[in-house]
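Before anything else, here is the set of structures, which you'll find just below.
Rule-based calculations on the coordinates, nothing more; no lab input. Computed from a prediction, not measured in an experiment: that's the story for all the values here. Cβ atoms are built from the backbone, for glycine too; each structure is taken alone.
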Structure I
Amino acid sequence: MSRSAMSKTSLLSVLVAGVLFGFGLSYATMIKPEVVLSFLRFEDFGLMWVMGGGAAVTLIAYQSLPRLMSKPLFALTFDRHAASMNRKTLGGAALFGIGWGICGVCPGPAIAGLGAGNWPILISLAGMFAGALAQGLLAGRTPVIGTAPT
């Protein structure tokens, strides 16, 4: 398969996965900020079941697919993302959590909410994009829209 054909196939798979993810978020009512905020206030634990189910499926896939498949569908090898616990990671996680608690949405449900007609969520998305831009500038990387990070 040529590199161009692989790229198109890979992009199509990302689109399909994104649509499925958005549908799942919408079906689970995670696109409603009031549902998320009631979870964060310990009033409704339905979101915990949704997140736990997603984490369980991901754990099973990450553990079993490299053993069952000789190579991934759209890459040459299975890779591991080396993550490290440091000050930047903890600070970013804290900032993400504060933003999530203030507005009741995180990026995935916010974008899925737009698809459901929740236009006021654009304010939250603007804040998320501004934060991502600020982080890129502070890290010394010039953000270029439409290119993959290096």
Structure II
Amino acid sequence: MSKIFLENEQATIKLGSQLAESIKSCSAKNIEIHLHGDLGAGKTFISRSIIRSSGWSGLVKSPTYTLCEEYDLNEILFLHIDLYRSEDIEDVDLFDIDRSIDKKKVVIIEWPEKLKTKRNPEIEIFLEHKSNKREVSVKIHSQELLETINL
């Protein structure tokens, strides 16, 4: 597990860009990312950084109230899910996150501890406030992604 300190927003954007490059170059058709951390730890910010660095030029909204936002790029579909307000397993079932598609699918889940069933993410990111910085631990479960990410 890699542990890094993010000094500011630019450092967070850089991390998102590095993760996006690894995701784009990875041959896996499905990649799941779990984001752990307290309110305000930066889960949505890192999600936004990954999605925008992958080529999305529009607004990346927080899915706090909608629970799921989809971003359909030419070669990648992002499903950005926030389970903070969710209490029902049916909420996740509605998104059909395990559906098969012809392009690469990246599922980003904020608050994955609220999932009622165990899932096996390829990447887990743990965010924590430390003074004016963020301490970020990144755990990669995919050998291919591990070989492409330079943190």
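For which of the structures I, II does the calculation of distance in nm of label points 7 Å out along Cα→Cβ at positions 117 and 133 return 4.0? Answer by label: II. Supply the structure label, taken from I, II, corresponding to distance in nm of label points 7 Å out along Cα→Cβ at positions 53 and 77 with the calculated value 2.4. Value 2.4 for distance in nm of label points 7 Å out along Cα→Cβ at positions 53 and 77 corresponds to II out of I, II. If relative contact order in percent (Cα under 8 Å, 6 or more apart) comes out at 36 when worked out from the coordinates, which of I, II was used? Derived from II, not from the others. Identify the structure, out of I, II, from whose coordinates helix-only ellipticity at 222 nm (-39500 (n - 2.57) for each DSSP H run of 4 or more, over all residues; to 500) was calculated to give -8000. Computing helix-only ellipticity at 222 nm (-39500 (n - 2.57) for each DSSP H run of 4 or more, over all residues; to 500) on every structure in I, II gives -8000 only for II.
If percent of Cα pairs over 28 Å apart is calculated from each of I, II, which structure is the one that comes out at 12?
Working: I: 34; II: 12.
The read-out comes from structure II.
Computing mean count of other Cβ atoms within 10 Å over residues 45-52 gives 22.8 for which of I, II? Source structure: II.
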